[in-house]
Structure 1
């Protein structure tokens, strides 16, 4: 075991052959402008986990999600990836959990799959895209799903995807570089400014990549919210953001994680590798930066802190 304790990875992706084929046939030849679809296998994942002292990985599908325009096909694909992850969890006890996929924007199908994932598969929570066919999660059409997730106290991992009109702003570069952090920020700001975070306090939203650009823009959001909008009776932007959970996938040091800590504190920060879309050498560099960083709390390193927080997030 790596000195300092084992990690719990809440941001880890898997890609089945069937999922890749479905995405490619639907027009996603390359995921969000990345050079290629990554290869994944349970053996490769476990090898990476053992190398870096990762005890458990919470698996999820990444962008572009499971809905490619056909509701029935999306429901079948959601069942496929969720059943696959559940099988991996059974085959490797203690090593894998899952954030189950939902076939949004088909809300009735998403409600049914959410219930199945919790009751039959024992999912740790759910993953949704930062925007769903150009619509953000705070839109009223998603209220029935949010009500169900709130009633179940569900963990909901908001994974970034390409924003609407990405062709105009990032036509020839990988969208994860810039558009993913900004679309994460849009998704969270939408939930906050619509009052969704206040109305559904039972949902444990997990925000990736150190919150995108939220640490830099939170005070600006608060300025506009209080000066020009009718939400001044709600908790401040900082207070609402401090109730969310955040993973450190990407490039947390030297700048992003300290900025996030200044905004929200440390008790809801989580480790995330972003494997398999992040290749092993980059995962190694990110883990090394985590281990080399100054302790986030007196006498507690980043491994202990993020694992403690993950256990709190994932407990039944």
Structure 2
């Protein structure tokens, strides 16, 4: 059974929740140009922000206000937190955000949910309540009156772009997959099996050409092309096996590139490389002996972490063909 990561998220300290959200935003590359944490003293109502363009705060941006509380976010807290944005925007500290999201792992109270569902009612409530419920809560030992600048900021803000995000919805978001692996050691499961297409692909040409030369050496006569090898009773089966391994490793790469942090895949490949590099060097005769010894060694490697857990024998062997293809450990 999959662990309840939503419960684990509610147990994170404030700063760790902000860091989790920051990592989550790092995966939303199609939505944002960059992101930044502003938490701590002087954050001006911003915990984590995402910039839509390289203009950052001088262009459109979204604010993610993290509220790690022992209960659901209260109505008062919602008005005060969003009120800080209007106060600082009115001072010219930054432009109004394009959207504002309360990241509250335990959710928000029903009244806040109702205000979010009724944007114009929410706007009017800010104007009506400023003097009695907001002005004295924004700055310690001071009251911030509803100036014309603040009123203009409230009227200019698009209240349809206020959202709340609880722990359940956050961990279920597709962009959170790799973050859950990094933070809670989530297991993304095994990769699908790779399938070698009937037609040779351009991206596999380097290691294939190296093997074709090796087969020619073994057969005592040069093969004209890979198609000629595939028609050979002995070496055709061998080449098909290598292509199966190559494409299984390619599917493994694709799957874990999308479901784990970037360093996981590079670490796995480095472990396979160092696991076979000595055998590769010792096989100074090259040819089929080198291929056979390196692939045999690769099959025995016990890589670390979640990728090591799911790395099939043919994936580890196919990774060696990728090394040959890239020139890292060429077969010839």
Structure 3
């Protein structure tokens, strides 16, 4: 048996995980990014390798039933709207082909060529209506435009009309070189940028205007569990605004546990928002397979939910709710 194969604490076969935070790359995507000068994305050493076969191998070893694929930061827009539209279409069609080859194992969150809103509306319609994508993926900011910006309002209105899932992946903030201290930005800046864009959605009223969008944030909400009360304090005493308090608004979103969920991140998250909308995420292929498997070991070995059962059972049950019962229970390629 592989030393990295994991098992839930109870005897018997573990519940299969549903991975909502799983990435892929294509040769064309990496080539266009490098041509645009992105050799070290978000301060990382380089670009990862990915193939359907290597991803399926990780899933077998980690007892992951289904993975929803998306393109990670820095997204598909490298400065030119026309090129971004073409690249979004290319990676989405590639992802759909992978999904179609393994329909019980993979889902797809389609990329949008933001900040080009017109292009994003067209690609969202194509991805959802023609490709059958399970949702769309956006970055926490697009060339410095955060998600609460009024320019994005037509997109959120349309996705709300559709009841779409919007997976919000963090990216580098504007002027990242001035604040990253020369370290890879996923370590700190991604967690801050998730909080920054969530606050933008709150304070511009986007969340209250889009009750039918299924927003998914990553990494246990980043810094949000520690900042939500502070945000609400400023909403009441400085910024003003009507509607539910910040903790209530943020607690209505969905979150994955990609990264370092235990021993501290998820207990802090649960204290702030509960666990009714907590999901599993591996962050593979940007997290190497060994790291993803070590993270699963930490999930299986942690103190399990206070209400009984396991984190595997809880997150997979939540995924079934998120996808309307379509969280994935296929075993054809296990």
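Read the figures in this text as sums done on the coordinates, not as results from a lab. What you see is a predicted model; the values in this text were computed from it and never measured. Cβ atoms are built from the backbone, for glycine too; each structure is taken alone.
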| request: Consider the structures 1, 2, 3: one of them gives 2.5 for distance in nm of label points 7 Å out along Cα→Cβ at positions 70 and 262 as calculated from the coordinates. Say which. | output: 3
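Please state which of the structures 1, 2, 3 yields 53, 51, 43 when Cα extents along the principal axes in Å is computed from it.
Values: 1: 53, 51, 43; 2: 93, 38, 31; 3: 52, 46, 42.
Working through the options, I get structure 1.
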| Which one of 1, 2, 3 has helix-only ellipticity at 222 nm (-39500 (n - 2.57) for each DSSP H run of 4 or more, over all residues; to 500), as calculated from the coordinates, equal to -16500? | 2
| FRET efficiency 1/(1 + (r/R0)^6) of positions 134 and 230 (r between Cβ atoms, R0 = 41 Å, to 0.05) from the coordinates reads 0.95; which among 1, 2, 3 | 1
| said: Say we calculate mean count of other Cβ atoms within 10 Å over residues 14-21 for every structure; which of 1, 2, 3 gives the highest result? | reply: 3
